[in-house]
Structure I
Amino acid sequence: MQRKPNILIIMTDQQRADFLKGQGFALDTMPYLESLRERGCWFQRAYTPIPICMPARISMMTGRYAKAHGMIGNWQPLTPRYGQDLPGTLREDGYELALFGKNHTHLGPDDFDVWREYSHTEGLIRVGREAEDEAFNQWLTQVGHWVSHEPTPFPLECQYPVRIINDALEWLNLRNDNRPFFAWVSFPEPHSPYQVPEPYFSLFPTDAIPAPVAGPEILKNKNYQWQFQYRAIQHYHPESDHIWPRYRANYCGMLRLIDDQLRRLVEALEVKDGLENTIVLFLSDHGDFCGDYGLYRKGLALPECTIRVPMLWFGGAIQPNSGSHPAHVSISDVFPTLCEASGIAIPTGVQGRSLWPILTGQLYQQAEFSSVYSEIGIGGAALTEEDGIGFGEVADTFFVDGVARTNFDGTQVAMSGYRRAVVSEGWKLIYDPDLPTELYHLESDPAELTNLAGQLEYARIGERLLRELVYWSVRLDDNVQVRRYSPKVCMHNWRR
């Protein structure tokens with residue numbers, strides 16, 4: 001009987017896809033990750049189903065879009081709708097399950113055999129280094145999801161990525177090899193707090209950092225949600241227009257730190273089994289504004305910088321694909337792909353599409369992967385200036401030692417309404433019933449500065465994308481509550 005493949009998901013938090021040299025970025029932030037591309041399959045058009053941490057991660061674990069699983073924000077009760085999830089399915093199939101790092105899903109310690117959880121400002125306390133680790137956690141809290149202007153005053157060994165990999169390697173070296181494993185190595189970085197120690201703090205000098213694609217001056221051409229989000233940031237941090245070089249330099253330094261820890265993990269796996277029987281996936285849950293348009297973090301609209309993510313598969317039976325694969329893929333495709341890789345039937349209610357034929361060099365239906373869908377918003381009507389929402393509202397602040405800070409995961413104005421986007425063949429359409437429709441040609445306008453919706457010469461393109469958006473909206477209607485009937489599941493979960 002053929003042995004089941006080991007599965008390793010390496011996930012970052014809030015890593016945009018374009019801060020890589022191979023993507024045209026001026027700085028070489030993650031050379032080791034990019035060196036792995038020749039050994040696997042890199043998806044150039046990989047997207048998050050929703051650019052918010054918890055909903056996106058639940059989409060990965062359930063194979064369902066936020067529209068269906070119901071988690072559309074970071075602070076709602078954890079009651080997603082789904083039939084089976086990835087860890088539960090793999091456990092039933094005999095896998096050993098381990099988490100190292102950030103969770104932020106509906107899952108808990110009882111769902112895994114090994115559970116070593118870290119958050120953005122709280123890491124597991126090490127024996128013999130209790131005082132140092134407590135002080136580091138407190139220092140991170142004081143940064144307040146903002147930007148540190150000095151090198152982190154703690155040694156590199158305190159950084160969570162280092163400790164997460166230490167935990168993972170200790171487990172890997174001691175584990176019983178009788179069962180296949182599913183390991184989720186989940187870095188809380190490069191999410192805020194934007195901090196990094198030397199030598200990473202000075203590795204990318206601020207005067208060498210590429211400027212944002214556009215500054216806050218372009219917000220006059222955007223809707224009120226964009227303008228309010230910027231004003232909220234300015235209200236709490238009036239210096240924000242001037243510190244983007246440090247913000248982006250820290251972000252790049254965090255990427256290199258992650259890259260060095262990625263190397264430690266992959267090289268250890270190679271020593272152990274040569275990756276011959278381990279499928280490895282590297283991806284992120286969503287992106288980051290990184291100062292583009294004068295904005296920080298996420299929680300607003302559906303620009304490429306927050307919805308396009310890195311995605312690289314390698315190891316096991318995966319066939320190397322030179323360059324970048326053109327298929328439009330989603331984080332929601334991970335669960336069905338790993339089901340097929342492990343010889344498990346795709347459960348009812350899973351909406352993602354298996355990428356396994358693509359990853360193993362088989363023919364695939366290009367029409368099935370000709371577009372991808374993403375969404376954001378808490379619903380209701382989009383808030384306007386007439387609604388009189390001010391700064392300091394409960395939903396727009398959190399507190400550190402009694403000091404109010406901006407909620408950069410999306411003010412209630414930015415998250416009001418409900419936007420849906422479809423990306424297809426170099427074009428993007430964004431629709432909200434309360435806001436002007438947006439149409440962008442991403443190849444010539446990657447910063448999405450020129451809205452072509454309503455222009456006669458692009459009417460046919462807009463109509464085609466609107467039909468595509470309707471297709472996705474219908475396709476993602478939920479059937480997990482169906483009883484007595486057996487909904488038909490197509491091969492690979494492909495519908496075209």
Structure II
Amino acid sequence: MFELHHLSAQDQWDWLQRGEVTPVELAEHYLRRIERLNGELGALSRVDSDAVLDRLRALDQVPRSAELWGLPYAEKELEGRAGLPFTGGSRALAGRLAEETDPLVARLDAAGAVSLGATSAPEFGLPSYTEPAGRPAARNPYNPTHGAGGSSGGAAVAVAAGLLPFAPGTDGGGSVRIPAAATGLVGIKPTRRLVADQPDSIGGLVVPGPLARSVADAAMLLDAMVARTGDALDARETLRPPDPGRLLGAAVRGEGRYTIGVTTESPWDGAYDIRVSPEARAALDLARDALAGLGHGVEEAALPDTSAYPDAFRVLWQAGASAIPLDDAQLALVEPLTAWLVRRGRELPASRLVAALSTLAAFEREVIRTLFSRDGARLDALLTPALALPPRPLGWYDAEDGERNFAQQVQYTPFTSFVNATGLPAITLPIATLPIGEGDAGLPMGVQLIGRPGGEEALVALGRQLERRFGWERRHPPQW
């Protein structure tokens with residue numbers, strides 16, 4: 001039986017424009033699904049049922065032609081909305097309210113999107129899984145005994161299960177791409193500073209990005225998120241502010257032939273026991289063969305020297321956590337991983353942070369020179385596994401030992417963080433749903449394409465070509 005959430009976000013927007021459905025009808029449809037399914041999935045941490053009517057009335061002040069007019073969404077709970085709970089997903093900040101609305105939330109509201117609430121995230125968005133202490137875990141819709149990744153885990157679950165047409169996330173080490181890959185979605189991490197409303201973070205690691213069921217829907221949301229005022233500055237160059245709908249147009253057309261490097265190397269290989277699972281290799285092989293069959297140039301590629309990367313990235317992650325405003329009493333209330341990161345960060349001498357920033361800046365230059373510049377391989381994109389392992393069972397991560405927990409996260413997600421450190425764009429694509437064990441119905445496995453600085457158009461074009469081949473936008477979990 002047809003239901004409204006079966007439509008793509010683009011089709012829902014078209015229906016709204018033609019008056020075949022009203023924003024009220026669409027919001028009510030999704031709120032009913034949230035009421036029915038959210039309890040078992042843990043996708044949304046806050047549902048603003050009483051406020052939605054006021055937000056729908058505010059659409060009268062937004063041009064009907066606005067990019068997201070009337071489309072439901074939910075902000076990630078790490079983004080603040082004035083007057084509503086803003087705890088960073090932590091018991092230590094229980095009762096805190098946001099004093100103002102964060103710029104990204106305001107931007108999406110101005111584009112005509114209608115927030116239904118907030119999607120669940122782990123404590124302060126630090127881990128790559130969404131199993132917050134004392135609150136429901138974000139469960140993978142394809143197998144609720146497994147996790148959805150993080151830190152935008154709730155957003156991924158909501159979109160995959162049809163509780164939202166798409167959702168914004170933030171990505172500081174893979175936090176959009178990891179949950180997208182784990183739940184069969186498309187996730188985009190844009191070039192550093194392409195989105196003007198990028199959160200402040202050490203090294204510019206954290207950027208907003210979209211999660212959606214198709215490449216075009218992800219591009220549609222990213223188009224609404226990006227800057228058009230000329231204030232999108234990258235560390236290397238001024239990025240051309242996109243024309244309205246530019247990325248969506250590139251995704252719909254899905255045109256072009258490109259040179260693509262392929263690797264299973266990660267910058268963490270020398271520091272941790274990184275093993276790429278058979279399922280991850282199978283997804284990579286499917287994508288590589290499909291790209292070659294589509295006429296793209298496909299060749300093996302190698303990263304530059306990565307020996308200094310692991311320590312430098314750890315220092316930045318710990319230093320970023322050290323800035324979370326927690327006093328000693330509050331620090332006693334946070335989860336062990338958070339406490340470990342905060343304490344380690346506060347012990348760091350300034351000289352180590354300066355050295356780490358310098359190391360990662362040099363690494364960024366060398367990655368771009370080796371892979372994308374005229375004196376290097378001159379690739380259009382680099383293909384890697386999205387994740388080294390299939391989605392992890394709930395409870396797989398060590399909840400008490402911060403050092404071991406960090407190692408587990410690296411072993412699951414070794415291919416994502418260096419994209420943040422280098423400021424490059426990347427897209428994860430859900431190539432296949434593969435059986436993980438005997439009797440298993442299958443869990444999503446995907447690949448990652450990393451682009452040149454400002455190379456989002458090539459990434460969404462490549463993604464759309466693979467989407468035509470694999471048809472993942474028609475693949476859904478049982479709750480659908």
Structure III
Amino acid sequence: MADQFDLLVLGSRVRHARRRAGYTLAEVAAVVNRPAPHLSQLETGKVEPKLSLLGELADLFATTTADLLSPEPPDRRAELEISLARAQSDPAYQALGLPPLKASAKVSNDVLEHLVALWNGLSRHNLQERQEPSDKVRFADFARSANIALRAEMRERANHYHEIEAIAEQALADANYPGTGPISERVLTELVAGRGFTIERVRSMPRTARSITDTRDKIIFIPDLGGLKIREARSVVLQTLGHFALEHTDTRDFAEYLRQRIESNYFAAAVLAPEEPAVDFLREAQANDDISVEDLKEVFYISYEMAAHRFTNLATHHLGIPCHFVRTDREGVISKAYENDGIRFPAAPDGGLEGERVPRQWGSRQAWNASGSFLLHGQFTVTDDGEFFCTTYIETETDRWPHAITLGTPAEFAHCFRGSDTLRKEYCRAREIEPDPALVNEWKDVTWPSAAERSHVLSALPPSDLEFSPFPGIDLLDVYRFLERRRRARRP
């Protein structure tokens with residue numbers, strides 16, 4: 001339904017109908033047997049409702065489902081509020097660093113008219129001022145734009161792709177999957193054979209390829225056990241098979257390549273952790289306030305990262321839980337991220353997240369200070385956008401460099417998760433992020449750090465925590481604090 005209807009408009013029409021009928025959210029929640037926070041998310045366009053729920057709401061509000069699904073905002077005020085919400089979700093707007101502006105009753109229509117008109121004018125001006133870049137810069141910009149666009153689509157769909165779920169479900173049925181638990185070697189073999197392929201492990205593979213498919217002889221080549229662990233091998237085989245199951249063709253540009261990669265990865269996860277048993281498992285855990293990605297990982301024998309991804313596919317659509325996911329390195333530099341719960345990731349001026357560094361107060365960076373490689377780090381983090389609970393896992397079972405996988409949700413949903421009884425709380429509002437000026441002034445002119453080597457010498461260096469830093473890739477606040485500690489240690 002999200003492909004056909006604008007969720008912001010739909011939510012606005014539901015809210016308008018509720019207020020016109022004189023109901024509070026709590027009263028509606030009691031009648032339709034849905035949590036009030038879920039209904040609030042519906043009214044703000046953050047979740048997609050089922051048609052059955054819309055029917056219940058329409059009956060309660062003395063209107064029709066067709067009226068709620070009308071593509072037009074209910075009035076001019078609603079139209080302005082929607083335009084303001086879209087403006088504030090624009091990466092260029094978020095890059096301004098302004099605090100969120102809620103269109104409360106205190107904000108008049110005239111003010112909203114001015115704000116929307118100013119933003120529309122600024123957007124047109126920026127578009128006209130854009131210069132023609134070089135081919136290399138153009139490709140980099142195009143790649144980032146493709147990432148940004150796909151992330152927005154994933155957010156709008158709550159990261160749930162029902163059409164891929166259906167293809168995965170049919171493939172499992174054809175392979176006689178029993179309906180519970182991880183897929184067996186037999187099921188995997190039948191899945192591959194069902195598409196006419198066989199799997200062959202080889203000792204020597206090109207380093208730049210995770211798999212190679214001979215489409216003429218129908219063979220999928222993957223590294224042998226010495227180069228690929230069993231859990232990872234299952235993922236690689238299914239990611240490769242996903243291209244054929246989803247009928248992908250040769251890509252014409254990077255955006256299409258990226259979409260195919262995301263879709264084939266989704267297919268692999270939907271096969272390895274099938275929707276129906278995974279949702280049943282998560283619903284039981286939710287009822288017991290004991291959701292754990294670690295359990296999802298073990299029950300379906302998948303990696304922690306895939307389990308966390310899979311949770312984002314199912315949590316909002318089936319459980320009504322908004323969430324965020326981020327993968328970072330030891331320094332907090334983002335390589336992957338997704339959110340539909342209102343958390344604001346650090347972003348470049350163009351809205352790109354990759355290569356940006358999360359604040360030091362976030363669990364993605366705090367977890368590295370915990371002792372033990374297999375411990376889960378849970379904490380609450382207070383930001384200018386609200387309070388969030390997150391769990392971070394340090395992934396070391398990989399040939400790549402260790403990285404942190406963080407899954408989080410607004411604090412109001414924290415009780416559903418194991419570990420939410422933690423007393424850890426970090427404050428990461430603008431006033432806490434702001435560096436201590438005395439510390440900066442003490443060391444800024446007498447410091448010369450050298451950036452640590454990264455996994456690839458040509459990788460882009462993340463920006464420093466301090467503006468106008470002459471040392472890209474360096475966390476200067478950490479450097480200054482280190483120097484301050486050493487100086488204090490030398491004092492008699």
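A value of -8000 for helix-only ellipticity at 222 nm (-39500 (n - 2.57) for each DSSP H run of 4 or more, over all residues; to 500), calculated from one of I, II, III, originates in structure I. For the structures shown (I, II, III), FRET efficiency 1/(1 + (r/R0)^6) of positions 89 and 193 (r between Cβ atoms, R0 = 41 Å, to 0.05) is largest in II.
Here Cα Rg over 2.2 N^0.38 Å, for residues 345-400 alone was derived from just one of the structures I, II, III, and that gives 1.76; the source is II.
With respect to relative contact order in percent (Cα under 8 Å, 6 or more apart), the largest value across structures I, II, III is given by I.
Each reported figure results from applying straightforward, stated rules to the coordinates on display, with no laboratory input. Since this is a predicted model, take the numbers as computed values, not measurements. Cβ atoms are built from the backbone, for glycine too; each structure is taken alone.
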